[in-house]
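Participant: Below you'll find a set of structures to go through.
FYI, it's all coordinate maths here, none of it is from the lab. All values derive from a computational prediction rather than experimental measurement. Cβ atoms are built from the backbone, for glycine too; each structure is taken alone.
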Structure 1
Amino acid sequence: MKALPFPCIRPVPEHAAEVAALPYDVFDRAEAARYVSERPLSFLNIDRPETQFAPEQDMYAPEVYARASELLQERLDDHTLLRDPGMCYYLYELERNGRAQTGLVAVCAVSEFENGTIKRHELTREDKERDRIAHIRALGCQTGPIFLTYRDQPVLDFILSAAKQATPLYNFVDDSGVRQTVWEIKRQDSVEAIRAMMDTIPCAYIADGHHRAASAVKVARSMREEAQAAGAYTGKEPFNYVLSVLFPASQLSILPYNRVVADRCGMSADELVTRVANAGFHVEEREGAIEPVHAGIFGMYASGRWWALTPDDELAAKLHEADPVASLDVSVLQDRVLGPVLGIEDPRLDARIAFVGGVRGTDELERRAGEEGVAFSLHATSIDQLLAVADAGLLMPPKSTWFKPKLRSGLFIHRIAK
């Protein structure tokens, strides 16, 4: 596959920690506004430009995206950001509590997202795509890297580890306690060695950032059509490539993605337990919260009580024969409980269901479920399961994986238009 060096827009080192921001989609509107109010240089100001307007402002209005473009230019003019003209790769390491993951920052060919060389495992929503499409077009830049993974390549790992012996370009601890370290790779022999090794990798997988990837591809298609209509298309334009960070699969950490349903369809907790048992589960009440320690165990919370759910023999036998998607814990819960028992037919669209990343803990599940709802704790989907689903050309249910730590936005920007 093609993963190429590129001329990066990035922060000057003295402002990198102030600029780096969590992805735009981990904040709701009020949280984003509060966050940027004390952080004028945070890239979230640009990623979520509605924060620059009154709360009643239509966040998808043209003037909002125009403000994002103005802010980007202001940060270039005041030298918070710089244009690095060199064709460079970057190494991006995130480390917390002694666990580190190191990815290669590059641009990957749009054609490989289109032809399946870079594989997906989730569907996307058109409304979310429209937002990022408008954002990319307004800025003429891709600002949020796609989180990709690939099956480990020991020779590539050796080459990249050698590059980490140099002095880092950035090295700081963010406000989530994650150490962010970046190295620039610009020596021609190193760049060519990495480019050649990436050519030997047969495929990569979207770990996180399906909406950003889909938006970047759609922008590229429209810009390609515009260039072709003008008779000026060469195939080498920057919009033919997507800003990405590629990590070896063995280094990644996936946390559970739990579920909360706002109501129990009029059932008491005991009635719910009976329905769940009839759906193919052994149900056992437990003292205290349940955080499943391996796949095939679920926690259920309702009316101040917790139960452990495990598939009965009949269901377990069916799951043993199931395809890579149907055997996922998130699928089992959806197909056996959320849909038939609680009426959540389409979890992508039903407002009654909320998804809670495992990092927030069971206290958050109890709080959100309250007296009328029900919460479910799950074991994390494994990276091997993700790869198996993508290799089979299948799609996971929404919110099947929660990757931690999150990549920061604003450290690497890929300009796709003049």
Structure 2
Amino acid sequence: MIDAKLLRENPDVVRASLTKRGESTDLVDQVLAADGDRRSSIAAFESLRSEQKGLGKQVAQAKGDERTALLERTKALAAEVKANEAAAAEAETRFDELAGKLPNLVSDEAPVGGEKDFTVVEEIGKPRDFAAEGFDPKDHLELGELLGAIDMERGAKVSGARFYFLKGVGALLQLGMLQLAIAQAVENGFTPMITPSLVKPEIMGGTGYLNAHDDVYRLEEPELYLVGTSEVPLAGYHMDEILDVSAGPIRYAGWSSCYRREAGSYGKDTRGIIRVHQFDKVEMFSYCSLEDAAAEHQRLLGWEKEMLDKMELAYRVIDTATGDLGASAYRKFDCEAWVPTQGAYRELTSTSNCTDFQARRLNIRHRDADGRPRPVATLNGTLATTRWLVAILETHQQADGSVRVPAALRPYVGGREVLEPVGK
């Protein structure tokens, strides 16, 4: 949620940020009007409530006709106080609803534009030249089927389109990635967490995932939401708390299954496991002071790169453009790995600095040097997920359909250096 004081005093800053996101600025005026109504309603209620308290003291001391008149005024005032209290509550709710629709501000350093207007920060490694090696690469699904690692057909039979089974070496590879990610996170001071997959509406809304996303699965009774990332339960973990971040960021690494409807993506990436309804992921999540957020963002990016290096992939880091940022993100970096059969880089990780946007909505604070409570900053970053199998299988394939295992993953697949097609 945007700081209400900033919105009142510098509305043009918010308008400029919305413009960079490619969104209308009309909502700013609506929120400002609602804020004015809210403040005036609260002031009217508090004035009447003060008068009511004063009358109570006068009634106790008055006698005769004066007491009768004061009692009549007290009775009438009680109705006014109740009506004004209801009006103030309604105005507060209206303001919260409108303000909750405002996305976070965007960084002045983020490139302005849409999905294709990102800036390439760096490129690591070189894509393999399969033509020079004398064979055409197979895609990850064909390789997965040859290895007995991926079964889309039975996934669809059991659960429908965009579901799958990982089996045999496919399951071992994924478990290995996730375990390796957790081990790396623990080495760097993260507390490992296995998080709930269902959260309450206030948690999903508090992270900014309700207003801006239409790919969330919702259960009606009781009203709960399936999470698309463990960022959501990890953000809600400290709701309504005051944290101590004086010694540095508080960091969690959440292992969870994730669920996304992928609404609006029909016809896109329908083959294989690039865009699916369920996957597993290890997500880094940090709470820190606002002043330390930019540095923590770079640290999270560094840990993502470290994991991708262990997978021995060619990848690039991009600075995501303002129009492609999620509602909560102030700035976001993606790591995209080269996928040989697509001849393109595809996102494997992202890390977002959400500044104090989520913390304001979830009421998570720390005390500054003067002891005053202030919202913390929250940040997140992917450390391993199912989609990585796409780049791993395609990058490390060999002409006979076998796949070389990155050295870091070999202990998790029984020490094998190469995965052979089933039946060989």
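Participant: Which one of 1, 2 has helix-only ellipticity at 222 nm (-39500 (n - 2.57) for each DSSP H run of 4 or more, over all residues; to 500), as calculated from the coordinates, equal to -13000?
Facilitator: It traces back to 2.
Participant: As an exercise: semi-axes √(5λ) of the Cα gyration tensor in Å, for residues 185-296 alone, calculated from one structure in 1, 2, equals 49, 23, 11. Which structure is it?
Facilitator: Traced to structure 1.
Participant: Identify the structure, out of 1, 2, from whose coordinates P(r) over Cα pairs in 5 Å bins from 0, in percent, for residues 193-376 alone was calculated to give 1, 7, 12, 15, 15, 11, 9, 8, 7, 6, 5, 3, 1, 0, 0.
Facilitator: 1
Participant: Rank structures 1, 2 by relative contact order in percent (Cα under 8 Å, 6 or more apart) and report only the one at the top, that is, the highest.
Facilitator: 1
Participant: Sticking with this one: Starting from the value 21.6: which structure in 1, 2 was mean projected area of the Cα convex hull in nm² calculated from?
Facilitator: Here the read-out was taken from 1.
Participant: Give the label, chosen from 1, 2, of the structure having the highest value of distance in nm of label points 7 Å out along Cα→Cβ at positions 249 and 393.
Facilitator: Result for distance in nm of label points 7 Å out along Cα→Cβ at positions 249 and 393 over 1, 2: largest is 2.
Participant: With mean count of other Cβ atoms within 10 Å over residues 161-168 computed per structure, which member of 1, 2 shows the largest figure?
Facilitator: Biggest value here belongs to 2.
Participant: Okay, moving on. Taking mean count of other Cβ atoms within 10 Å over residues 9-16 for each of 1, 2, which is largest?
Facilitator: 1
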